[in-house]
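Participant: See the structures that follow.
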Structure I
Amino acid sequence: MILTVSLAMPALASSLEVTDLADRKVLLPDDPQRVILGEGRLLYTLAALQPDDPFQDLVGWRDELIRFDEDVWQRLQQRFPHAEQLARFGKAATGEFDLEQAIALKPDVIVFDLSAWPALREGSALGTLETAGIAVVFVDFLTQADQHMVPSLRLMGQIFATEARAEALITMRQQALEDVAKRLPKPLQRPDVLIETAAGLHPECCRSVGDDNLGRVVRLAGGHNIAAERLPGLFGQLHTEWILSRNPDVIIQTGGDWQVLSSRSIPLGYDVSEDETRAAMRELITARPGWSTLKAVESGHVHALWHLFYNTPFQFIAVQQVAKWLHPDAMADLAPAAAWQSVHENLLPYPLEGTFWADLEPSP
């Protein structure tokens with residue numbers, strides 16, 4: 001089913017007290033026009049909220065989208081060349097955010113991911129920014145995305161005076177999740193699923209995710225994320241021996257535009273063909289001792305998923321696609337590809353092209 005959206009003109013910003021995702025009361029200034037994104041991948045959200053120019057209110061942003069999402073950055077840079085002139089910042093959660101540089105830019109608002117809250121709270125950085133008269137807001141598309149996605153989208157809509165578009169995206173998300181929930185079989189048999197994040201990007205195997213984020217995607221899609229049995233936090237490491245002994249029914253490996261970082265990573269994104277993705281999947285599985293005997297591999301239940309669904313507002317597309325993998329009969333009429341096309345046509349400033357998920361053929 002293609003998801004449609006009706007968009008009204010954005011309202012003018014007004015002075016407003018909001019509660020951010022760190023449960024802080026923050027007074028947003030009137031019509032903020034100088035904003036720093038302390039998390040660069042918030043640009044995915046901003047691109048949906050301000051597709052005519054997502055950079056128009058920015059004076060700086062964190063650099064990880066530029067460094068790690070080259071396919072998206074190239075598209076944005078080509079359409080909005082002035083983005084190249086924005087100041088760039090390091091990661092606040094690890095103390096790499098340059099406070100002096102930020103204050104010198106005289107921003108009205110700085111938007112951080114909630115993962116930066118502990119570091120900024122424990123040090124003097126947050127107080128320094130607030131003393132300088134800068135509104136600091138925390139949003140969360142990462143740690144508890146299922147619970148925090150909607151309030152974070154609303155906060156972004158309030159900051160950038162794009163409430164109508166934020167609500168449209170929220171409605172699109174809710175409809176997509178409801179379409180999955182009402183189709184899940186009853187009684188529900190949850191297949192065991194291994195999520196391997198950034199498969200092949202790091203030499204060691206295997207990084208995974210606990211009960212939130214992509215782990216919650218698996219749950220909403222009607223699966224059991226086996227890594228949650230071993231990982232109490234958001235992300236962590238699983239031993240190969242444990243994976244082989246656990247022998248999951250389904251394996252989902254995430255990838256991105258990372259071939260320059262590691263030739264063994266799984267290419268996915270706007271510049272990738274399905275053949276490239278499948279070849280990398282097969283090469284990675286073949287190179288790992290014992291993996292060819294896993295039942296997920298033998299039965300053809302190994303899949304690749306675009307990593308960037310993990311901390312963008314488009315995570316509902318991943319829920320739909322994972323649900324189709326886990327419960328193909330029940331989800332036969334679900335169309336995540338059409339929904340993803342609809343997101344691009346209705347919300348984003350660049351067209352849909354490339355590969356965002358793929359299946360590995362069964363072993364011969």
Structure II
Amino acid sequence: MPFLALFTAVLLLGVADSMIHSYIVLFGADVVGLTPLQIGVWASVSAVSGITISWWLGRRFDRRPARAYAIAVILLGAAGYVLLPRVSSFLLLLLMAATALGAMGAAFPQLFALARSVLGEGSAGQRSAPLLRSAWSLAWAVGPLLGALVLSRGGYSWLIWTAAGVFLASALTVLAVPRPESVVVTDSTPGNAPVLLIMSVTLFFAAMLAGGLVLPLFVTRVLHQPPASVGVLVSVCAVVEVAVTLGLAVVPGRVRQRALIVGGFGSLVCYYALTVVSSGMLMLMIGQALRGAGIAIVGAAGLRYFQDLLAPATGRATTLFANACTAGLLVSGVLSGVAVERFGYRTALLLCAVAAAAGGVAFLLGSRHRSMPKVHGSV
């Protein structure tokens with residue numbers, strides 16, 4: 001079954017990705033001895049490389065859809081992670097970030113583009129984005145815990161090698177997906193880059209990720225909660241994100257994607273507003289439920305919106321959305337760091353709310369003159 005193979009591939013990719021990225025900063029600092037600046041540069045080079053490779057492969061996918069692109073970047077990334085524990089030179093780490101490790105950033109959009117191409121433009125293809133996004137969310141709920149278990153038993157080397165093995169399993173699973181049929185993408189295809197829509201997604205994920213960096217410090221240093229409480233909050237967010245993402249696949253057809261996505265932006269804004277006035281775990285957990293809902297809606301329905309809007313340019317649409325998310329990652333560290341140093345934790349969280357609200361406004365403006373396809377539920 002094509003969808004089952006795709007779901008498994010995305011799940012395995014997400015598990016490996018979450019195992020790596022939950023601890024890669026600590027690996028760089030504690031094992032390699034990188035400074036915070038060097039870690040930031042390393043992460044930025046990897047992100048820029050991922051954006052570039054994703055853009056290139058997205059164009060190639062639209063001209064000639066194939067499974068080979070996803071398989072190639074996952075295998076290349078897995079090979080890079082096999083070598084990573086043996087590398088101690090900062091220049092070599094940068095070279096790896098610009099090539100093998102950066103290439104892994106193209107795997108996510110390639111798998112989602114492959115799903116839309118294989119499953120078609122009908123209801124099954126349109127439901128693929130939220131359903132596969134639920135696999136990604138589920139992976140991030142269990143991957144860090146699995147990573148912690150491996151790390152406690154075998155250290156960073158075995159953690160990274162285990163993740164590389166899971167990446168390999170993901171690549172092999174893609175072989176079970178049928179070869180996609182070619183789709184002609186002509187100049188008349190509505191494939192012009194929707195700048196305001198891209199900006200809206202970038203602002204959303206910049207706000208989300210920046211807030212994710214500030215929240216642990218706010219919870220422990222301002223609200224004086226134990227460090228373990230951060231893990232509880234993350235788990236609440238992950239569970240809600242999975243549930244809402246699955247629910248998006250059965251949303252009634254009368255509900256339009258535009259209204260749904262605007263609600264996702266509003267949910268993230270409400271999360272920050274509630275968090276800054278929180279005094280205990282109950283309010284924080286309610287806020288995390290709002291955060292999980294917002295991430296699920298914009299992450300899944302937003303991707304589907306891009307695919308519908310730019311169809312049949314599936315590779316370009318998926319890559320634009322994924323690269324907008326990565327661009328948000330690039331600016332989130334600077335946004336959160338400067339805000340905390342200048343204004344404090346609560347103001348930093350409020351600024352994240354402002355960024356999310358600005359993203360919602362950008363989405364409203366960018367989508368107002370465009371055809372708004374409806375959500376297709378189960379049939």
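Each reported figure results from applying straightforward, stated rules to the coordinates on display, with no laboratory input. Quantities reported herein were computed from a predicted structural model and do not represent experimental measurements. Cβ atoms are built from the backbone, for glycine too; each structure is taken alone.
Participant: Give the label, chosen from I, II, of the structure having the highest value of mean count of other Cβ atoms within 10 Å over residues 24-31.
Facilitator: Going through I, II one by one, mean count of other Cβ atoms within 10 Å over residues 24-31 peaks for structure II.
Participant: A value of 27 was computed for relative contact order in percent (Cα under 8 Å, 6 or more apart); which of I, II is the source structure?
Facilitator: II
Participant: On to the next question. Out of I, II, which one gives 4.8 for distance in nm of label points 7 Å out along Cα→Cβ at positions 64 and 288 as computed from the coordinates?
Facilitator: Going through each structure in turn, the value belongs to II.
Participant: Please state which of the structures I, II yields 19.8, 58 when Rg and Dmax of the Cα atoms in Å is computed from it.
Facilitator: II
Participant: Ranked on mean count of other Cβ atoms within 10 Å over residues 16-23, which label among I, II comes first with the largest value?
Facilitator: Greatest value across I, II: structure II.
Participant: Work out which structure the value 2, 9, 14, 16, 17, 17, 13, 7, 3, 1, 0 belongs to, where P(r) over Cα pairs in 5 Å bins from 0, in percent, for residues 136-271 alone was derived from one of I, II.
Facilitator: Considering all the candidates, the number was obtained from I.
Participant: From which structure (I, II) was helix-only ellipticity at 222 nm (-39500 (n - 2.57) for each DSSP H run of 4 or more, over all residues; to 500) calculated, if the value obtained is -26000?
Facilitator: Structure of origin is II.
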